[in-house]
Structure I
Amino acid sequence: MKVLIIKTSSMGDLIHTLPALTDAMNAIEGIEFDWLVEENFIEIPAWHPAVKRVIPIALRRWRKNWRAAWANKEIQNFIKELKSQHYDLIIDAQGLIKSAIPAFLAKGKRVGFDRESIKEPLAALFYQQKYNITKNQQAIYKVRQLFSQALNYPLVQTAPDYGINITAEPLIEKPYLIFLHGTTWQTKFWPEVFWTELTQLANAKGYQVFYPIADQTDTERVQRIITPAETGQAMPIMTLQQIAQAIAGASAVIGVDSGLAHLTAALKIPALTLYGATNSQLTGAIGEKQKNLQSEFGCSPCLKKECSIADNQHITPPCFQMLPAQRVWETLLLHLDKI
């Protein structure tokens, strides 16, 4: 059986989809998947053994200059490649207009969430078969339910198996921690002063601390953190594969709500992830050695990208007042003791 998955982004959403592939692979002998994904994330689907072909799409880049992409036939060539294979089933696991349109262009029966189950109900108009899946639940379980219904096998109730097998490439020989400081929404950034204090606490226990960077903004943030700490180190810019290998070699990871936090959980590395504005019950990282720490601030989780009360607070975002560095460090140590 040949199936096309359409899940273009983001990193966390892609990782949330992997357990559903494992379920299907174990339930249906010989099933194979192709996966349509944003070009920046092509490494992630390839980590799963059931994925035979990764089809890149450049929606983010095309939006900036779609005329040029059309003039140089990049869009036309993408459509030609998408139509080159007939699929037994096309599963839109994203439920957005930007994913429903490629599903419509591909060859095969199109299935996805019904209008009550997704953020953009119009996307359901593109599917030939629609499934009602409870909307307000953790993303991994939502996708697993979609796959089990679409592919007609019993829903798997065991802990998620991401199917990732990545060989560790430690950054250094001695024990080290990776601190995942980068994220998207402003309300998900843990205060830099807390990162500085946490770096000092880790160093006092004999750990070297590394910070991943993706761009100049990350580099500047890390310098603001490690300069007053007088310890800590910025990692070089790496591919996703290289970052995954570095994470796999770490003693533990502390991070905010981000794609790399979900990757850490999938890699079964001891980890603590901090949640303020976002809801750990809906988008929390899930893994054998994963622990999520949710702020108890009055309006948390607000699910807002901008904080309406930040101007009146000493710590911003204010919900992270409840998760100072000392508490985070002590929580990690207790978590490590229990693993």
Structure II
Amino acid sequence: MIKDILKYAINAPSGNSSQPWKFKLEGEKIYIFNVPDDDITPYNFDQKGSYLAHGALIENLSIIASKYGYQMKTELFPDENQPNNTAIVALEKRILQEDPLFDQILNRATNRRTYKKAQLKLEHKAEILETEAEVAGGGKIKLIESHDKMEKLAKALGLHERLIFENKMIHNIVFSKILWSEKEHSEKRKGLYIKTKFPDLPSFLLPLMRPFGSWSFVQIINKIGLSDKIHKQSAESCISSSALCAILVDSGTNKNFLMAGRLLQRIWLKAAKLNLSIQPVTGIPYLARCILAGETRGFSIEQMELIKGSNEVINNIFEAGNKIIVMICRIGYDDKPPVKTLKLPPDIVVVSD
């Protein structure tokens, strides 16, 4: 039964679908471990992105446990000397009401399309904001709906897409994660499937994207303004959203990031229930966190200043103050994406008595 629960629970978001987790079952306890080597990019500085993913996984576990009639008791980071042991979960039989978000776990997906430029319905906005009270310690939710503010945010957030084509390190990280064919996606189940990156591109045109994986090719194309066009296109996608949503925490502890992951997953599942689309767009804050901590390898001075400047704009518009933005998503109305990312089966070790 616990193995079945875990097979369902791993349908949680992670950076480039790195799925950085493994499990140990000991009696009725589930030991959850982070796998640091699965994501060692600047986006995952100090493994904070992976802890966010673990939070989403644990929120799934809680929802699924209620379906089976269990209450979940969780001990986060039980040993401060072993940060890779993110949680110990114990299941206790209870008569519980099934969580209404259970059916959305397999429906949740990232939608990278341009949305329909519709205002966020008041009842939908209320449901999203109510999630904050449902995940104690998950952080603060802030929504930006003003067109002027969204335009400024779109330009700042869109810098990330421009950097993919102007920074060799970022370019190579992004393109090294792409799965170029349905066969590769089905076999590896880990990485970014090209059809989820470009959902509206006809299949016969997808092979034309392969040359962009070459840094030499990109440098040539940039001479005719590719990166600027990509930046503009990314900003337009942001502006098409109904709102930009941020999750903020009081400090950058591992636990805070993990709990913010629980909140993120619950927001995303609610959005799926409401037929709202979501796409995380937190590249710039992640890179800024890395640079501000002194990890500047691979960035030019000009690029670092651009990242820090854009990050300051983002923090100011969300009125972050002393809080830390751990996630930004664009939210809007659109049809469901045609393709979903496949997941690896969970890596489970069973400890016998």
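A compact table of results
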{"quantity": "Which entry (I, II) yields the derived value 19.6 for mean count of other Cβ atoms within 10 Å over residues 43-50", "calculated": "I"}
{"quantity": "Which entry (I, II) yields the derived value 15.1 for mean count of other Cβ atoms within 10 Å over residues 27-34", "calculated": "I"}
{"quantity": "Answer label among I, II for the case where relative contact order in percent (Cα under 8 Å, 6 or more apart), calculated from the coordinates, equals 15", "calculated": "I"}
{"quantity": "Distance in nm of label points 7 Å out along Cα→Cβ at positions 99 and 171 from the coordinates reads 3.2; which among I, II", "calculated": "I"}
{"quantity": "Source structure (of I, II) for mean count of other Cβ atoms within 10 Å over residues 179-186, computed value 15.5", "calculated": "II"}
{"quantity": "Distance in nm of label points 7 Å out along Cα→Cβ at positions 59 and 251 - structure with the largest value, from I, II", "calculated": "I"}
{"quantity": "helix-only ellipticity at 222 nm (-39500 (n - 2.57) for each DSSP H run of 4 or more, over all residues; to 500) derived as -11000 - corresponding label from I, II", "calculated": "I"}
{"quantity": "Computed 64, 43, 42 for Cα extents along the principal axes in Å - originating structure among I, II", "calculated": "II"}
{"quantity": "Per distance in nm of label points 7 Å out along Cα→Cβ at positions 91 and 283, the highest-valued of structures I, II", "calculated": "II"}
{"quantity": "At a computed 1.00 (FRET efficiency 1/(1 + (r/R0)^6) of positions 163 and 315 (r between Cβ atoms, R0 = 41 Å, to 0.05)), which of I, II", "calculated": "II"}
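Each value in this text was obtained by applying a stated rule to the coordinates, not by laboratory testing. Since the structure is predicted, the reported quantities are computational estimates derived from the model, not experimental observations. Cβ atoms are built from the backbone, for glycine too; each structure is taken alone.
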